[in-house]
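**Q** Following are the structures in question.
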Structure 1
Amino acid sequence: MKCISVVIPSYNASKFLLKAINSVKNQTYLPKELIVIDDGSTDNIKELLKDIKLPFDFRLLTNEKNKGRSYSRNLGAKESACDFVAFLDADDIYFPHHLEELSKEKGDLVYSIPRTFIDEEDKIIRVSKKAYPDLKSMILGGMVGYPSGIMVKKERFLAFNESLHQREDWELFLRYYKNNLDIKIIDKNTVGIREHGKRTSRSKEYFDYTMKVYKMHKDIADANMYLSISETAFRFKEKSLGFEFLIKALKQNPKALDIRRLWNIIKRIPKV
């Protein structure tokens, strides 16, 4: 039996936090503990959680000021009592079999591909049926992320980069890959990702941090990474960079541009 700690960073997320916690409570494989980090919130998390009853150990840690989700996740991992740490964003949910499926795998980092996207009322918006390539292409191509799908072995945890306020999840995978650590991917639809107006992936900063991560790891960039950046550039109306990285990708490996990615790029070009 694996000892698993679940870490939830929360910044003014009281609207969804109890749903996230209840999804941990309803696991078929219960964690040893749950750690919630109040990241300098102003929505009175202490009051919200003061009477909470859970079938596992619970701790609330508090940052005196907002230090960011990477800092909070790292703090939770550092303070955890178990050999394995699973992360959950406060606005997402685990499906009941999530920890059970993760616990079956051996790896320094185990990642459950998110398939289901939900709205603010927990209604399913869509279930992705996208086919995924090999592990290297997934990681370099930015097809990984969503910390709610991640569980790490504590003794091999490389920590989230606290200088990044977005794309820190992708950057973590890139470092695991560069350090030849054991990454396992499962595809069992175990996580619900909540889409709402405040989701950070919709902001222009998402593109800016994408470029920062690229510059950190351009020594291992391949056509898959170039295509990912091209798609993101077109999405945020960065037309010249979109074409620049598209050309880089085609020069390196024309076969990397499959039908799905070609369509993703084409449908964005007229809008920029």
Structure 2
Amino acid sequence: MKLPTGHWQALLRHCQQSGESHGAVVRKALADYLDLDHQTLWQLSTSTAVVEGVFGGALQVKDLLDHGDFGLGTFEQLDGEGILLDGVCWQARADGSLIKAPPDEAIPFWVATHFQAERQMSVIDIVSIEDLGARIDPFRPGANLFVAIQIKGVFERVEMRTVSRVPEGVGLLEASNNQAMVCIEKVSGTLVGFWSPEHTTSLNIPGYHFHFLSDDHSSGGHVLDLKADSLEVELDFQSNLRLALPETKQFLEADLSHDISEQLHRAETKPQD
């Protein structure tokens, strides 16, 4: 597609001022013109419901794909970690297997978006997951918007966990005590993740939350720690939130009034030695 000179110069000026890539600006303009969702985070259920053990399936994987091509979540009764990348949904189970999730697989909690990178950067000499977050922090647009994050590269080390299927009535913290832990080295892959504001704790997982998928599709899971020499980072800023609440009996009858901050932090972070 060839743009008139005036349009091209205006595009260049905008990219220089905003830091966005040419492609990101064009995709956003087309999405506006065609009335497509962009900068929209779609979420099924809430972090409070997950902490309280509301793991019954509310939708199916095939429904998820209507709302995005990028995201993370889990499956009915915590049957593994979910990674949605390039429109393909992967299911990493506690037995070490990684499969394409069946279209009719039930899902209780997911976050998804149509990923369109608005900011790109390279980071080097990353020594931990906390260090990675600190490198990304200056590029976020403040403390109150969601950010979708895609990170590619060769990882020196990735420490992951995968939750196991649990019976009804078991909460997230108890379930995390029986998670399968794995550490892989010298692996090429992608981090699929989100940064969520602190003020959304009852809805989402605050701060950074990453799942990993290896390029050879042999491994994946919820990331606890990592190390890498060089990574390519893409950010997609999310100013719209669409929340789909389950209409299941389990969700409707759950007590979601508790403060889940401490339990959520303990369940989602690396266990202390």
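Only the coordinates and a few stated rules stand behind these numbers; no lab work does. Keep in mind it's a predicted model, so treat the numbers as computed, not measured. Cβ atoms are built from the backbone, for glycine too; each structure is taken alone.
**Q** Quick check: 3.3 is what I get for distance in nm of label points 7 Å out along Cα→Cβ at positions 91 and 147, calculated from one of 1, 2. Which structure matches?
**A** Checking each candidate, the match is 2.
**Q** Moving to a separate point now. Could you figure out which one of 1, 2 the value 58, 37, 33 for Cα extents along the principal axes in Å was computed from?
**A** Working through the options, I get structure 1.
**Q** If you rank structures 1, 2 by relative contact order in percent (Cα under 8 Å, 6 or more apart), which sits at the top with the largest value?
**A** Comparing 1, 2 by relative contact order in percent (Cα under 8 Å, 6 or more apart), the maximum is at 2.
**Q** Computing FRET efficiency 1/(1 + (r/R0)^6) of positions 195 and 219 (r between Cβ atoms, R0 = 30 Å, to 0.05) for each of 1, 2, which one ends up highest?
**A** 2
**Q** Sticking with this structure for a sec: If helix-only ellipticity at 222 nm (-39500 (n - 2.57) for each DSSP H run of 4 or more, over all residues; to 500) is computed to be -10500, which of 1, 2 is the source?
**A** For helix-only ellipticity at 222 nm (-39500 (n - 2.57) for each DSSP H run of 4 or more, over all residues; to 500), the value -10500 is produced by structure 1.
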